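Structures are listed in the sections that come next.
What follows is calculated from the coordinates using simple rules that are stated; it is not laboratory data. Note that the structure is a prediction, hence the values are computed from the model and not measured.
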Structure 1
């Protein structure tokens with residue numbers, strides 16, 4: 001199964017990183033504009049069992065997607081798993097660890113491209129490339145916001 005991993009070191013506490021991540025409104029601030037992320041129904045703060053319903057662009061017309069928080073260990077990790085959406089599988093672990101100057105965030109994603117005719121266009125390589133670009137942007141924006149935080 002295809003996997004993607006990205007890491008970023010941040011100059012703040014792991015608790016600050018985790019608190020930032022569990023607030024969906026913050027994802028809007030750090031997401032690349034071309035993803036056209038638009039929330040339909042999300043909680044203010046994530047917890048175990050939370051569902052996020054959103055539209056996401058990037059591969060043609062926006063797709064309606066629902067994720068559920070299937071693991072939650074504050075302030076260390078949480079996992080979002082796709083309930084409905086265009087991919088066969090999507091599991092995103094957000095892992096926060098202590099780092100020598102603050103915190104390290106690891107985004108670990110397991111995914112399975114869509115089947116059928118769309119699978120010929122939306123390949124694992126294309127998804128991986130999109131994730132590389134998207135998470136480079138997200139992590140850069142997080143550094144701008146969180147490296148300035150008092151820690």
Structure 2
């Protein structure tokens with residue numbers, strides 16, 4: 001059995017299970033069903049429950065699986081830096097949404113991830129970013145009639 005203290009999947013699974021449990025506990029305070037149909041607590045209840053279940057499966061699989069050579073190797077700091085860079089880009093996207101608007105911020109995030117994280121050509125990244133942003137904007141703004149952050153540009 002591998003040492004659990006060094007298992008990233010084990011600890012992240014526990015943290016995600018705790019987050020899912022918190023989501024479920026908060027969702028209990030909201031109406032699950034209303035006269036019109038599912039209430040505000042419907043989606044968080046199911047999402048949180050599924051999050052807890054899948055996180056506990058991850059914890060169990062990690063605890064029961066014998067260690068591999070890769071798991072015993074030292075941490076790959078280059079890959080950790082790539083993951084953190086992606087999270088920083090996501091946080092920057094959220095921070096820029098009120099200034100640039102959803103469409104532009106999401107397109108910039110998508111372009112960055114495709115061009116720099118996936119190392120694809122800039123033209124391809126730009127095409128994916130523009131198309132992806134337009135599709136997401138169309139789905140949420142027009143089909144679902146949700147208001148997305150509008151910045152100074154859009």
Structure 3
């Protein structure tokens with residue numbers, strides 16, 4: 001490993017739900033330093049889930065994160081002039097980080113709706129095991145499974 005490992009940042013818990021996961025999600029949702037806008041979008045999405053679907057929004061959020069967290073991923077490894085896609089297990093914080101990134105990316109890629117509505121639909125889809133973020137996880141696992149033959153190169 002090159003250089004020093006990055007220092008772990010302490011993230012203050014969310015004021016409404018008291019969850020560090022929510023605070024991380026809001027930080028990742030933020031664009032151009034506009035944290036208040038990302039908070040508003042996130043809370044409106046959870047309110048929409050609560051109002052329209054009559055579900056507990058925190059349970060939906062937790063289920064969405066759990067369903068999208070990848071177990072395996074591939075890393076490129078150069079050996080003898082050839083690049084191999086080597087499957088490796090994903091550690092805890094990286095699992096969560098990838099899940100959050102995929103959910104937000106999938107919500108942003110939808111067209112024709114306000115962001116809070118796109119985020120709410122993506123969270124509901126992910127909690128049900130469907131949607132673009134869940135498909136991204138499945139694709140990642142499929143690539144790792146296809147390259148299982150190179151796992152000895154780890």
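Thinking of 1, 2, 3, which structure, once Kirkwood radius over Cα pairs in Å, for residues 79-118 alone is computed, gives back 10.1? Answer by label: 2. Could you tell me which structure in 1, 2, 3 was used to calculate helix-only ellipticity at 222 nm (-39500 (n - 2.57) for each DSSP H run of 4 or more, over all residues; to 500) as -21000? This figure was derived from 2.
For structures 1, 2, 3, which has the highest computed value of relative contact order in percent (Cα under 8 Å, 6 or more apart)?
Structure 1 comes out on top.
Between structures 1, 2, 3, the greatest calculated value of mean projected area of the Cα convex hull in nm², for residues 23-94 alone is seen in 2. Taking percent of Cα pairs over 22 Å apart as the criterion, the top-ranked structure out of 1, 2, 3 is 2, with the highest value.
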